[in-house]
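Multiple structures are listed underneath, in structure tokens.
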Structure I
Amino acid sequence: MVDPAHLPWFEMDNMESYGGPLSPQLVAQRLEMGQKIIARMRELGIAPVLPGYYGMVPPDFHRKFPKADVHAQGDWAGVKRPDILDPTDPVFAKVAAAFYTAQDRLFGGADFYDADPFHEGGATRNIDLAAAGRAIQKPMNGATWVLQSWQENPRQKMVDALDKDKVLVLDLYCEDHENWRLRNNFNGAPWLWCAINCFGGNMDVGGRLLWMAEGPDNALADPNKGRMSGIGALMEGTGVNPVLWEMILGDAWRTNTPDLDTWLDQYAWRRYGANVPAAGQAWKILAETAYNAPPPSTAHTVKPAVCSRPTLEQPELPAQMTQPIGNRPVTKPHYAPARLVQAWKLLLEAAPQAGSSDGYRFDLCDVGRQVLADLSTRYNRLIVAAYKAGDEARLRLLSQKMLGLIRDMDRLTGTRREWLLGVWLADARSWGATSAEKDLCERNARELLTTWTRYDNITDYANRQWNGLLGDFYYHRWQMWLQALNEALAHHVALDETATCNHIRDWELSWTRQTRGHYATRSHGNPIAISRELFAKYAAEASRPVTAETTSHPSNLQDLAGAASR
């Protein structure tokens, strides 16, 4: 088993053990919650999708079944994956029967089961995929097998051997690439057009807004769509970019792609409770910039400097998706940041009419947060340029500006309860029955947002620009980096980047092991007043053309000093 926050990856056959095992008390609490969720879904007429069995076994399985045909699945992100019992082995049917009997007793039967053997890798050598698929489907007893279309999955040889009337393929990542087109609509298996729109709960204002309306409509009109059966929302984190989900979930009630300008006006009106022209103009700018992103794999996913591990590497072009999401370098936005500043200004102008709306206050803070996050990326480039130029004075001023920016972002995000690290940690601790168990849950919750595990595999994968996380973790990480840069110039020596990064890494791990920090659990500060203050402080600088700033001679120290002191 694994620690509580890593259960989803365990259940996807990605990791066999990381911490754990869960205590009986934690297991009982999660069981109770699961039963309540499923009961409520059924009350609302929602058919739950329960886990299906596809062969995952514990590492000591051979002790009880020495003749069983078990296949090692290798590693995933540096962590051992669970072994898989060959579905054609006679023991498989017995284990599957015991699994479904126990699950039915706890949750009741289901009409849908999810099962994704070989998710994100795994070994298929010496496994008859067609026969394995039939063996996995048989004990589902007529329920529909739900599979994810992600990377090589579902393996087509397996799908083709199944009763396709009892299969449903989720084409997960249609905002990037539509696998149903690349894979001949899964050779006639029913499928859903789905979007993820958010990896790891990362806070990034952006996405493909118009595509969320056009994509499903285009698919539905395509004569080669096969058995398209609907749409799906498969977010990895909630509370991020609500406009994208408003658009795609509305597709279920439309027959044609809406006119985007009209839709945006109506969206702002619904969300803010008033028809405010400035708000409508702001949303049109957002739709033309941050929400007009190219497909992620053909361009890049924006990753701001503020929540990235500092480095002297400065890619000139947008980073291709060739690295794990958490370990990608900082990337610049695909839009002109100055236009996002314009949208922030217009939203501020809408405050008198829309200020009482919680949706408005969320959007105002979210756009402002994104402006500041983009500015952190500019500061990062300037910091590296100043260091490489050996300009001590400029580096000191830029260091002040970066740390001041992080403190200001921490203030802004503190106005929203959903952006409070303190709430996240308090919730995690509430699951523990003992002091030691509470500490374990907090450590695991801290890890998930930062180092992800104690290994250096996908650090910052689930990074969040949250109050407390900004003011403590990211602030101190950047403070250590900037101190090392400044000391290197002051002593006229080259930065030992490896040693510095190792020092930061050790500090990151020590931070995850801290407990009971003093982080706010209630929102604080006036979001509109703080937004106005930060707009006045940063708007001009955030609107400055990047090329002019990065190529200018460091003779503008007076300007930098003035900005740093404001």
Structure II
Amino acid sequence: MASPSVEQILLTEGPCLTSRLCAILEAGGLSSSAARQRVSRAPAKVKRLDGLVFPHRVRFAYHESQFNSEGYWNGLLNCLSESNTAYMPAIKAVEARGGIVPQSHFGIICGAPLKQKKHLSPETIIERLTNVRLLKKTHVEGIGDCISLGDKIGGDEASEDLLRARLLAEKILLNAVKEWAKNLGLASYNKIEVRDEQPDNPRVGTFSWDLTGPSYLQPMRRTNKQGKIQPGFLVCDVALTGGVPHEVIVNSFIKKISTLQRLNLSTPILPILITDGYDREAFSAGRSHGIVMGTVKSLFGHDVARGLDILLRVLTSAAATAAQSPEAITEIFSKLSTIEGAAGNLRGPLFEMIVGFCVKRVEGGSIEIGDRVTNPSNGAKAEIDVRLTRENKQFHCYECKGYHAGNRVNLAEVEKWAKEKVPAIYGYMKSHGTFKDYKASFNFWTTSSFNDDAAEFLVNYAKRTKKYSIGFKDGKAVRQYAAEASSKSIIEILDQHYLAEPLTKIIIKHNPSNKIPSVEQQSPASALIEEVDFEDEL
């Protein structure tokens, strides 16, 4: 009986690796040498995938009629899963995080070393997987260059809202980990590095991490030949995925730790992984490799865990939450405000929800939060913080700056809004069938105040603009408007987390009468007082 042709095998078996083709031909009676020759001399309709290299020069083969079919993509993914390469773990790591990650974080999550013999680097993995459309590069406004799954394997479902929510939640978590490590003395107080806080990701050994710090704890430190104490290192990765345990996240972290151990580094490593939770097998696997398997709840308590969980869910559906459950905003602040720096990170995105709630309650209509639009006439892109549309054909856009009262909006901010964002949004609106005949208004709201030149610019801008109306509100005006929404919780949030003056220590000097200055006198220009941060006094 004659051996099947390569074409017949592919049409029957589906796309596969050339090593699989050879194995089938050998089972049909050919020698290994003859099988390799038949595969290498296959007719033109048998294609080999360019750009993706498997071990031992093996290639992915398919019939030209199968290209881009469901069988083609399933076959390629199956081959990647069965082969011992870094490709599939990298794809799964992106998938586990909602299908999209910042490109700068890819080197942390993929499990591959930055530069090490016999290992693919993160840059090489990105290049090869984007060449074959398993991954793709994209740009997300406000975040930058990102890597997402290819459209054929779920990339079209990747949520930018989920990405923004996850990054904010993880940023707050990493700040909590940083304070925790400092307070316990697990790492040197001022030497802890966190991703996104410097140009390059924190690095220990041949890998990037979310957080690192030198540790001089007794089990971690070593003395070199010169008698100098050398530290070990704390390394930590975090992953918040909405409470869904992902074995692949644990496996990627284990791979990083195992690879470091095989290098026989003399530097001790204390590895910590923090997620929403683990299934039993993943937890046991991490523990067996000496990893501290932490959860948000186990390290920081129920309130912080619940606060981050609510934050993820709320920001992923911000408009619906703002319209129906403003209490969630209160709960987020109350449960997370104890974390160093959390309030500052939360003010911006949660102020958008506060504005969305207020304008819907007062004006009626429907709201969208974080709507991203493109002006088709010139390709200019813009994000609308809050958009309110009303049945009487009115289109209202709100630029939201959720600052602390001590900050001020400057001229550059309002000029950029007026000269870049407003025209882009207006161009989108006029090209959109639904909004073409709507009257438009653009509003700049802040919880702080405006510099004089910024306020003057907005006043003049409103006077000379005829195509649409312009409005702006400072913190006092925002609070007055919020009072019309009749929500006690919203007013309390504004008063406590936005409008309250920064905590300062007042020192009386040059005051012969020893009288306490009035509130009106207590200004930076007053000769009677000096504002000193408590931290500066320590």
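Taken together, the values in this text are just the output of simple stated rules run on the coordinates, not laboratory data. All of these numbers come straight from a predicted model, not from anything done at the bench. Cβ atoms are built from the backbone, for glycine too; each structure is taken alone.
Some observations on this one:
- Structures I, II, by mean count of other Cβ atoms within 10 Å over residues 135-142: label with the highest value: I
- Source structure of the calculated read-out (helix-only ellipticity at 222 nm (-39500 (n - 2.57) for each DSSP H run of 4 or more, over all residues; to 500), -15000) within I, II: I.
- Entry that produces 43, 29, 23 once semi-axes √(5λ) of the Cα gyration tensor in Å is calculated, selected from I, II: I
- If mean count of other Cβ atoms within 10 Å over residues 351-358 is computed and equals 16.6, the structure in I, II: I
- Ranking I, II by relative contact order in percent (Cα under 8 Å, 6 or more apart), the structure that comes out highest: I
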